[in-house]
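What follows is a group of structures, each given as structure tokens.
Here, each number is a calculation from the coordinates, and none is a lab measurement. Note that the structure is a prediction, hence the values are computed from the model and not measured. Cβ atoms are built from the backbone, for glycine too; each structure is taken alone.
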Structure 1
Amino acid sequence: MKRPLWRDGWLMAICIGRIFMYMNFMVYAACLPILKNEWGMSATQAGSIASGFSIAYAASLAVASWLADHFGARRIFVLSAVASAATSLAFGLFARDYVTTLLFYSLIGVTQGGIYTPGIVLMAERFPVVRRGSAVGWFIASTSLGFASSLAVSGFLIALGGYKFAFIGTGILPSVGALILWITLRRTPNVVHDLSAGISLTAVLKNERNVRSLMAGYAWHCWELLGMWAWAPAFLAASLVFSGTASIQSAELAAYCVAAMHIVGAVASPTMGHLSDLLGRRAVLTGLGAAGALLSMIFGWLIAAPLPILVGLMLIYGFAVIGDSPVLSAAMTEVVAPNRLGSVLAIRSLLGFGAGAVSPVAFGLVLDYMRFGDHAASAWGPAFMVFAIGGFGATWYAWRFRRI
């Protein structure tokens, strides 16, 4: 009988290290309701900081994936962890207004890509196909737990000392993660594949329909997922203010609620990855894409709903939009040769996180445009429908994916 993956010490240590690495990933989203008022930012400006991070992160993912092909996934993974710890500390100490936050938050994005896609390559190198969906699920679950921890710690630190305290506290913790990852991977082989073997990258992209479908599906998946993650805390805070809660308290409560959403996401990743090992990638991708699109269509209209109902629906929403992430990644490792995987993931990252960079700004533009005087609450419905475009796109390309 095979040992459960949660008992694999190597995999669990990497997951724990990544939780610490992502500890400041969501601090800006948690502080956004406060920062908008203190800094006088428009919704478009607020979205531009999240988009600046996403653009930098997309470029980082692409470069790190390409470097993994040429210099080995383990080496790039560890070096990125160290660089990310340094930029996180700089963000905590020096981000104090719109311009400096845009700059330093984007620098975090520049360094964090190397602890994601090279990690997917490490999973593909270590685990066979029959267990890869589950392994990648655990790997991505650590991302969700990192986001949840980031929001929970941010909410606690906001209550103690405001946004500055939250920035500093969450900026220190990634250094712990970098140390854990370095210790765990110091004896893991650094595999460099022969790039001259097999068909070319151009031929892979031109001739493999499944590769193109997975890339397009990932782009639409990121449009919905990253946009929803960027704006969910502000939406919950606005709902609480709408019901009469003070702004500081609403930001703290919203951070805790969205943290719960990411904990549910951490459950979604390994369970949906394992389900795709059993039922096939296409079936799981199609179902989750359709569910996410439906929830994006209705979620924003419920701003005046009682908090328990709103949070309950948000947990289901969070489960649906993250659940297909490990399935998309596991499927890509199965249709691309190992010596081309990093390069394909590089292109996929540019497409996906490029889309994820645009969607928060598109949301902010709709929110600004639809805000009419005392009827600002009604603007959230059309704004969230922007994310449904991604859900429908992901569903279509999942349907086009053919069984391997």
Structure 2
Amino acid sequence: MKIKLTHLIMLGLLLGIVVGTFVNLNADAASIKTYTGVAAFGSIIFLKLIKLIIGPLVLSTLIVGVAGIGDAKTVGRMGVKTIGWFVFASLISLTLGLILVNILRPGDQFAGSLPTQAISSIPTTEGFTMAHFIDQLVPENIFVALSSHKMVLQIVVFSVFFGLALAGIGEKGEPLIKLMDSLAHAMLKLTNMIMWIAPLAVFSSISVVVAEKGIGILVQYSKLIGMFYFGLLLLWIVLLSFGYAFIKNKVWSLLSHIKEPLMLAFATASSESAYPKLLNQLDRFGIKEKITSFVLPLGYSFNLDGSMMYMTFGSLLIAQAYGVDLTTGQQITMLLVLMITSKGIAGVPRASLVVIAATISGFNIPEAGLALLLPIDQFLDMGRTATNVVGNAIATVAVSKMEGEQIHH
């Protein structure tokens, strides 16, 4: 019987919870610190290997995809549809978070236990500036961009132009296109090899969190976690409904195809860990390579639906906890600010918290309120990262159908 990677990932998840709980309950502080220091290596090694392949994978698949499309007009048309869909999906996610946090009012339960100290464990960031966005968008050295997983947008821009250039020189470009195609297939093969380390990474990341914080923190924050995951469930229903509108009952097959990247994203709370496998699985589902290789790299930076919902949810939760009453107009303004700021800091650790910190300060909401989210951010991050995978899968389906492509599944 062939052992499925999905089953091993699930086993890693369960073992991580059991071992982490055992360590948390039976070890002293020094031993817990020693355990988490050693156990973290599994997750660190896996994520480093994933970062190793993302640059070459995006570069090769996108160049081949754009060269296959052939002309700037078609690429431009696909780009407009893709970005249009991302904006639409982001607004849906942000609005859903805003509505839910107003109805459920999760911040009220924290009114008596408000932190006042500054939060040192969150990276600081400037608010969104056009200069910062342009700096992230426009490459000046493709080798520098390839050496940093934080510069995926620059790799995307270079790949689009280079792919168009190769298509424009006809037969002379064929050898390079074939080389890039070979590189893409080699990177996908390498992805499949690296994925066998995923169960260890899942065990590592979960056991470290549970050993440090204890499973009890889930009980303490159960109401808030329940509210947020209820919101994510609603967002899944909305996203899958859009998927159903495009591909009818095939949407269930799509979910089945992406279960491995979904579980990886959930267990590691990292969009990066799921990206290569998602690209592979969408190709297997039958979406043309020119679509997946174009939409997914952009989605990695622009279409993080679960994170978007968390941003309005988290920002207004902190406002409620401090008794800061925002008018409907101010809340809509905050939503639009989040829509923009979230596009400017892709790749920063704890990116969602950083965006919230950069946004709420402009609305006179104390940034110290982020301490309310910090203890359970890892658990919330797991859900929103898995939702990001679903959002990008649906986006790829949507663009494929808008382009009139048949999904050969």
Structure 3
Amino acid sequence: MQQPKHILPTIVLAQFCCTSLWFASNGVIGELAANFQLGNSALGNLTSAVQFGFISGTLIFALLTITDRFSPSKVFFVSALLGALFNFSMLWPHNSLTSLLIFRHFTGFFLAGIYPVGMKIAADYFDKGLGKSLGFLVGALVVGTAFPHLLKGWGETVAWESVIKTTSGLAVFGGLSLFLFVPNGPFRKPSQKVDLKAFFTVFRQTDFRAAAFGYFGHMWELYTFWAFVPILLATYADLHQAKVSIAIWSFVIIALGGPACVLGGYISQKMGVRNTAGTALFLSGCCCLLVPVAFLLPYPSLFLLFLCFWGMVVIADSPLFSTLVAQNAEPQLKGTALTIVNCIGFAITIVSIQFIAYLQTLTTSNGLYLLLAIGPLFGLINLFTKR
């Protein structure tokens, strides 16, 4: 079935605009710390608050099967408005660390009605070629994730209040655009009642488990890599006395994952979704194993090229795993299945990030990044053996 040409671009635009809320505080953390007398741990605490909010949001959305019982476009719109409101609340002049943590938690909570719901809407429209469609969608998320690093690279030319106002305004615009121009898709099969057992029943299907567990392995590596990109750059610069613009290169390395997602979607139409996802996961696993060697490279350009390649393959499989999850879930629980997998996947990211961060307090060895390979290995075993 041929869909109107404006549907996919509108979903992609809305996804980018709304997910810019995700790391809004990261881009202005210095100014937030100065204005509200925050401690050195503010960045980690505020980032974790968003992640925990997203996890709690996806858990509640999944348990109540909200995405499958109500119009996804309306859920997306309401979530975008509320997420923008809590993001905007960072401008309150009487904020403290506690209030900022609360506001960031609820921003993350309502992102649960944006990111997985956007994928659900795409799945309702594109039954065939879903991998390509989700490639564009996740690519928008990736660029939105990298955006704060670009803002930081601009330095003092952008006021921190303007960043918060802009991201909040973008979220309202994105939510309204999707609500007005993207109605319920032709492949949507609404659920009629709350199904509290759905959180567990979706895993009964073998192919669904294979796709979900592959995604979990991918998530063990992904967000930890993104979080530590600036540290990888700074470490190399110190080792080799090299001049590297950490903020700009962090943006480039992460943002390259956007076009990589799109490219992976097109490749999957030739190679198949499972094989393409597996190839990307294998390559990113190899990058995990090569990190200690990469730090020995005498030329900064080679190290940056290595990180750029890693930045592409580490995320290229994400929309493909979501495609496999959507394709192997029961139609009436497709939205809930995507939300559940997102919930567990993001919980894994917190464990991974905290684990690597803790090891950094015990050792200065760059060999600790080898442990990121655990995720790709786990994902590959489940993707190709448990079918």
Note to self: Can you rank 1, 2, 3 by distance in nm of label points 7 Å out along Cα→Cβ at positions 9 and 297 and just name the one with the largest value?
What the structure shows: 1
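Given a computed value of 19.3, 53 for Rg and Dmax of the Cα atoms in Å, for residues 137-208 alone, which structure among 1, 2, 3 does it belong to?
Numbers: 1: 20.0, 57; 2: 16.8, 54; 3: 19.3, 53.
The correct label is 3.
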Note to self: Computing distance in nm of label points 7 Å out along Cα→Cβ at positions 49 and 369 for each of 1, 2, 3, which one ends up highest?
What the structure shows: 2
